[in-house]
Every structure is written in structure tokens, then in C-alpha cells.
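Read-outs: derived from the displayed coordinates by stated rules, not from any lab. It should be emphasised that the depicted structure is a prediction, and the values quoted were computed from it without experimental measurement.
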Structure P
Amino acid sequence: MARKTMAAVLHGREDVRIEEIAVDEPGPGEVLLRIEAALTCGTDAKVFRRGYHARMIVPPAVFGHEAAGVIEAAGEGVVGFAPGDPVVMANSAPCGFCEYCQTGRASLCEDLLFWNGAYAELTIIPERIVQKNLLHRPPNVQAHEAALIEPLACAIHGLDECVIRKGDSVAVIGAGPLGLMLLVLARKQGLSVVVAGRSLDGLERAKALGAHEVVSKRHGDLGSQLRAISPGRQGFSLVIEAIGTSETIEAALSVVRKGGQINLFGGSAAGTTASLDVERAHYQENRLFGTFHHTPETIRRALELVAAGAVNPNEFIEGEEPLRALPRVLKEMTQRKRKMKTIIRP
């Protein structure tokens, strides 16, 4: 018998409606989750603006992908979880069988299953996510804190793919929540980090979180400013681009030092291009690569960091709103009125 629940449903471009929908009882291997807290995300703002995401959500569909809650009901065959258990889950699960999963690259899984449904009172968690990426929530971790493990796991994966040496200089381009998470993780490895971006609030937070210096786009070209403060004005050993625009990608390419790396971490819109000085990249032996998403292993490491107090999720959150306010919150995010994450309480 289906239950009624309030949920945010994406219908198209800048069209999210709070509606009463029916949610079925969990099928074999599934759980029905009562959401306690969800977090907004820059990806959600992009999807709201575009009206869809080719890989993750096709409207009409329940929206949101960062959440934690309590199990309301468990389907037949669910092992290790029961009604009343506080849990948190990732927004995807790899198949475990394809070439990429078998070679330790689960973020590139050929059959990566994505889930949306965080902005709701009740939601079904699919069987594969229950099996691979549903985790018990430690007693000392609140729901909104646990919900941060998805983006934090992406940041962990992004740094894992970098070849980091003692004494490396790092520039992070992007002062949003993920840029700040990259800063925190890099500082924990003893690295000196410069953060560049547009948001004055984000840059102030970067200073408080240990950035060696910050650079504001409001004061001129990012590339020129970054090179001027790089070691010996020669550029940085590692540049992590966490925005995804042509302008910021080209800035990243222009400030990497000889033998350095550029990580294209920020998600770019389809068709985004950037100019590359191939001669310079060749003779400098630069390494250019991208990183995407997370893995079951980094999801678990993210929860461990939060539970141990090594990463404080509240440093990336700026407020709290009820579910009914979500359309306004998303609109404010697209207008740059909200720079950090907002807790959504169903």
C-alpha cells in the first residue's frame, strides 16, 4: 500500500514544485527512508537552472541527492538494517562487475546507478545503493552533518588522483563548498594552499580554514593574480580547478609550474571548451586530468572523517529552511545570493 509524502519534484527549467506524491512500500532489497535533513548542492542549482541532468535526473522526478535519515521500513532480503536505524547513503552505486569496477575505478562504472530523492519526507533507496552505499550513522553525527559525506567523498577522490609531494604548492580555483573541502583536505596533508574565487564570503571562509592567501576575481584576472603570488612567480605544483568554466580552466592552465599538475575537478556544462598551449604543456611536462564523482571507499572515508571530527560539516553550511522554501532557495542559489550549503528540513 502506497504512502503519501511531500516532495520537491523537478518539472523543467527553474520549475521545482512541492507536491504530495505516493511512495510505495519498499520492494525486495530496498528501504523506505524518512529524511531528517538534506543539503543543497551547486549541482542541484545547475540542474534547476537547466531543467535536467543527462546522467542523473530526467523530469518529472523527485529532486536532491545529499541526505540522511532514519529507516522507516525495510524490504524483503535486506540484511544489516532495520526500521529505526539512523543511516546515510551515497547518491549512486557502481555495478561492481564492469572493467572499471574490477580495476578499482568505480567512479567510471559503465552502469553507475544514480539516485535522486533527498528533498522529500519519505523516499525509497534502491537495492544496489542499500547493498553498496547505505551506511549506519554514528551516534555523534547529526543528520545534516552526515549528509555532507557525498560531496566530501568527491573531494577525497579528487585529491587521491593527484600525485602529491612534500612541499608542493597548491592553488584551488573555486571558493564554494567543494573548493573549501579541497582546501581543508589539502591542509591536512600539510600543503600550502591558495584559494581563488569570486565569493567574498567563500574567500573569508577560506582564510579561516587555513588558506595561505586568497585571490578575488573582483580584483582582476585570476591567472595574473595567482602567478604573481606563486612561489618564485613560477606557478603552482598543483592547480585544482573547481568551477568548470572556460575562463577558470584557462586560468588554471596558465598558472601551473614546470612539471606540475592541473586537476579539472569542477563539473562543466556540455560543450565547454578551453584553449591549451600545447607547446608549453609539452615542454613543461604538465599533467592534465579530470576527476569525477566518488567511490564506495571514499564515501566510507568521508563518514570516518566527519565522525572523528577531522572535518566539520558546519563550516560549509550557512542556514536552514523548510522543504516548502526549496524553490526560493534554489532561485537564490542561481542568483549567487546563497554561496554555501543550506539545510532543508522535510
Structure Q
Amino acid sequence: MQKRMYKSSGRPTLSDIATQAGVSVSTASLVLSDKAKQRRLSDDVVARVRKVAADLDYSPNLLVQSLQQGRTHTLTFFNGFRTRSPDDLYMDRLTTAIEQAGGRLGYDILIYCVFERSVEDTYRHLNGGRCDGVLLFAAEPADPLLPYLRNSRLPVVLVNSTDTSNALSYVKEDHVSGLIQVADQLMALGHRRIAALGNTPRGNRDADLRIGLLRQLLAERGVPIPDRWVIHSDDNKYDDAEQALRFLMAEPAPPTALFCWHDRLGYQVLEHCERMGIVVPDQLSLIGYDGLRWPAQAKHVLSSVEVDIPGLAHAAVTLLHRQINGLDVPPVGQELPVRITPAGTTLARVD
């Protein structure tokens, strides 16, 4: 196989193509931009220019084109958690859905990965012309990037968070409806002793929000969750869930239902129940959140609040696309419906 040779001066230019093909730069440009027929260029000229371009491995400079057109056809995805575990099924599904949604509208997706930069440098990278807009996922209200983005002309859509100043557009799931459905179903099934597993360390916005709202809704229905039955568990430490489960089931009148703030934790609890001989759902009904089936050695599928992750991605990318093209004036907010999907881990209870 012939070894490819590269010019020390860098990538070939349009001028290089024109010189070797014996045509003007404008003629070479017309051929390579598929405008040869409009200008009635001869087949010989077109073939000669294309052969030289192929021989030199020429590709148009997209940075120059983006400056000329004012578009990169690229969106940046920024994870507000600024970290990602290698086995995060939710993020895998979300980023895949965003890639697909972006591709349908003609965008590539750039994943922002270097979180060690200062907030000023981070903003400069986001707003430095590499992308047409930013999808900011799970931004906390005090995220240091938000003040920069609020004052920027860069199109931005928040995903699964809202802007307290109402300056930025957002798309999120309707978590209020989801937790109302959880409370209503547990009540309809006759559960009156209910516990909840949150997140350690405390301060995870989604965990605190979901459990706080569920406690409020159940209290309004006359079934408060005792403080000692709200246990914060680290789902990165597998044994944490087992310790929480042992504590709850050792209570004089143990809970009959357990809400897990997301499905990964729920499937860990399912595995521990099977090893400990706790019969699900006869002794303990379980319900999670997100609607994801995490890999687990458990015979049950977890009842859960199902979030439409592809729909979330589609709505966010579409909203950002409309902003980029001047079709929407921010802020615009969208909340996507969720639904509870009862499976094999919830059962009616009669005490």
C-alpha cells in the first residue's frame, strides 16, 4: 500500500488545487461546490479539478466556511453535573437521543468534557464559535455558568432544569405529575407505611426534589413519611442500599412500600431483597423513577415513573434549533408528560 504523504506546510488549499489543475481559484471553487453545471464548465475541467482534489486529499476548511456562513451546524452538550460515571445508563440514553435528534436536524453534537477550566475559560470555549448553540443539562440554580449565558447572544436551552431568572429557555419532564401519580397509586393500593431512599451525599437536586414533593403529597393525603424512614443512600456503594433495607425491615411495623429516587437504586434494592429473603411485592412494594431497566440479577421489572428520554432530547434540540434560526424569542419553557408504569414490584396491601 502506498504511504500517504503530507505537506509540511499543512492541509492543501483551494489555491493548490487550482494551480495543479491549471484553472483559476474561482473555477476550482465552482467545481468543488457543485456549481459547475450552472456556469457551464466543461466535463474535462470538472474531472481535472476533482482528480487533483482527490489526489491531494482536499477538504474545505469548515472553520473558514463557518465564519463565512455564520453557522457551524454543531451543538454543544454540557453536563451540569460536570462528571459522569462509566455505567450511567440515564446519560447513555440521553446523549444517544440528543445525537439522533441533532442528526435529524442537520447538527453534529460536540460533548464538552474539560471541566477543569475556569468559568471564564469555559464560557469562552462555549461561545468561541465552535457551535451554534448549547444544551445545558441539569444546571443547578447557582451554576456559575448561568450568569454568563443569560447575558450572551449564544442560543441556550436548559435540559431538566429551569432558570430562576426566567432568562433562558428550558425543556424538562413534569416531575410534579410523576410524583402525584406515585402518591395516588400507593394510596390506591392501600399502602400507609411508606419509606423513601434518597441520595448520599445529600444535596442532589433531583433526589431531594422528588422525595420532598412525595412527602408533601403523602402528608396531604394523611400518610406522612417519618423522618427516620427517609434514608440517604449512595448508589455508587452497593452495600449502602442493603444497610438501609435492613434498618427499615427491622422496624416494629416496617414499611410496606419503598420509593427509590431513581431506578438504579431501585434495582439494587431488588437484588438485596432477593438475597435477604424479602418477598417483593408481597412484603415490600418498590417503585422507582426514570423508567429505565438497569442491569441487575433480579427477576422483577421495577415499577417506575417513565420519562420520555427521546422526547426530551427531541424537544430540547428542536427548541434550540428554532432559537438559532430566529423562530422563537426566549425564554420558552416546555414540560413533557410522564407516566407511571406499574410492573411486578407493586401490589395492593390490606393490613
Structure R
Amino acid sequence: MGGKLDLADLKGHFRAILTVSLMQTLLVGLGTFAALILLDVGPAVALILAATALATAPAAVMAVVEETRARGPFTNLLLAVVAISNVLAVMVFGFTLAAVPLMEGSTGLSLALTRAPLASLGGSLLLGGVIGLILSRVAPRARNRQELLIIILGTAFLTSELARVGLRFSPLLINITIGFALVNLCPVKDRLFEAIEGVELPLYITFFTLQGAHLDVGALGEVGLVGIAYILARGASKIAGAWAGALTGRASDKARRYLGPALLPQAGIAIGMCVAVQQEPSCSFFSSLVTTVVLASVLVNELVGPVAVKVCLVRAGEARGRGSRSSKAKGGAEG
């Protein structure tokens, strides 16, 4: 995902990327929070659920983009918005989780509450930038694709394990930053990302298999009005926020129409947020409710979201894979 943030390709679209990312983050947070408060959900629970609603599943979006071989301005804008929006989502969730003890009355207001999320954010971006800079100098020395692949996968596993075990940083932010640094600094970036594309399919299959293991259909019967309100408010706010951001940022008509539905997928990051809630002592009284609601939402959005992404890419005229309208038109012209 970070590798799609090529500044040369995104030149002229920075305003649209920032306005869409900020607007949909703001509206999703406020819309989901308001819907839950109207159902008499406690403010701490509503805030946590609103924060989890911000994330969009990057792997799901990337998988559909690769499947359809979509290329073009709309696709670039979509991938950039997903990347930036997830960075914002991780930031907001970190501060929200840190504020729960204050809202539950177990601690007083203190600047120390912001220390952990700020350290995680800054440390993740710094570590990713440094590693990306090092890799941009090491990668040109690789003699073939196999060596490049070893370097890339080794780095991804190393940084993720460091983040999980010792540093408590965000592996998402670290690796997005690495990809961003590589695509803008590495002289052999084409070779580098071609090596990644060679192993994407089995990784995506593994990802969706693991996500499927979390999709408990029985959870749908347990969420009640809170879960339904969460799912509907998140979806409506994503679409409205993307539309408003595209309009404010003077993005294309395609972006206004199709960007919102393409942001619906929800999976790995939201599940990771649930795990963080379960591990936070101050959230112990409502962690099961949060987990049930979010997993039910993941079930719905992982069934509906990828289909919506594919439809949006096809209607935007940038899908070139088999079964897309553009590939059929091309085949008819060639015939």
C-alpha cells in the first residue's frame, strides 16, 4: 500500500487525497458515535466503536485492484486515500484507547495519557522511514528477484515482530512508511515491486483464509440494534464523507460517485483493534460487546466490500482484468 504513494503519480491530487481522507475520517467518527449515543450506548464504548469504524481493509482493496489490474487516476486516488485514512485511523484509535481510563473515571487528566499513542505514532513513522531509506540503498545491490524477495519479506517479518514484541509500534504504519520511502527513493523500485507482485496471490489467499476464520455468522444474531446501527452508520458515513471530501477537494466526478463505496471493506486492522481493546484492562467491562459488534461488521463488509470495490473500479473505467467491461470492449475492438 505504501508503494502506491508515488509522489510523481500523485502530483496534482494531494488536495483531493487529504480532503477525502480527513473528511471521511471525521464524518465516520462523528456519524458512528452519534448513532450509538442515540441508542443509549455509553460514551466510552461509542468512542471505541467509532474509532474501529474508521479503518478500511487495505489488503482487501489491494487484492481487488490486482485482480482487476485496475490502473488510472481513480485507482491511484483510492489507494492513497486508503493508506492515509488508515494512518489516521490508527492515530485516532490510539488516542481513544488512551482516553478510556479517563472516561471510566479510573484516572485523572494527564499529559501522560497522550505519551503512549504519540510515541507509537512517531516511533512507527521514524522506524519505517529509516528502514525504507536503508533498503533503498541495499536493494540495488541485489542480483536477482529472489534476493530482492528475501530482503523484502525478511524486513517485513522483522519489523512486524519488533513492533509486536518489543517496541509496541504499529506494523501497519511501519510498513506503509517503508513502502512510501522505497517507491520514492529506491532507484530500482520497479524491480522491487515486481518481486512483491510475484508472491501477492498466495499472501492474499492466506490473508482471506485467516480473516474467514474470524467470521462467526452466529455473531449477527447477537449484535442487535447496536450492531445494525454501527454497520449502517459506518457505511453511510464512509460514502457521505468520501463524497464531501471529493467535492471539497475538487476531485473528479468518478471520485465523487465511486470512492465512498470502495472504502467499505473492513477486516484485519479492525480485528487488530479488537485485540487491543481486549488487552486493555480499562476496557474489560465492554470488550466482549466491542468484539461482537466489530466482528459482525467485518462479516458483512468483507462480503459486500470487495464486490463494491470491483464494481466501482469497473464503472470508473479503470478495471482491465478478465470480466471487466473495459477488457470486453478491448476484446471486441481487437476482434
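One of P, Q, R was used to compute Rg and Dmax of the Cα atoms in Å, and the answer was 20.3, 68. Which one was it?
Numbers: P: 20.3, 68; Q: 27.2, 92; R: 20.0, 72.
The correct label is P.
Match the computed value -24500 of helix-only ellipticity at 222 nm (-39500 (n - 2.57) for each DSSP H run of 4 or more, over all residues; to 500) to one of the structures P, Q, R, and report its label. The partial results should precede the final answer.
Numbers: P: -8000; Q: -12000; R: -24500.
So the calculation was done on R.
For which of P, Q, R does mean projected area of the Cα convex hull in nm², for residues 150-229 alone, calculated from the coordinates, equal 8.1?
Details: P: 5.1; Q: 6.7; R: 8.1.
So the calculation was done on R.
With P(r) over Cα pairs in 10 Å bins from 0, in percent, for residues 46-237 alone derived from the coordinates and found to be 7, 25, 27, 19, 12, 5, 3, 1, 0, which of P, Q, R does the value describe?
On the way: P: 8, 27, 30, 24, 10, 2, 0; Q: 7, 25, 27, 19, 12, 5, 3, 1, 0; R: 8, 27, 35, 21, 8, 1.
This figure was derived from Q.
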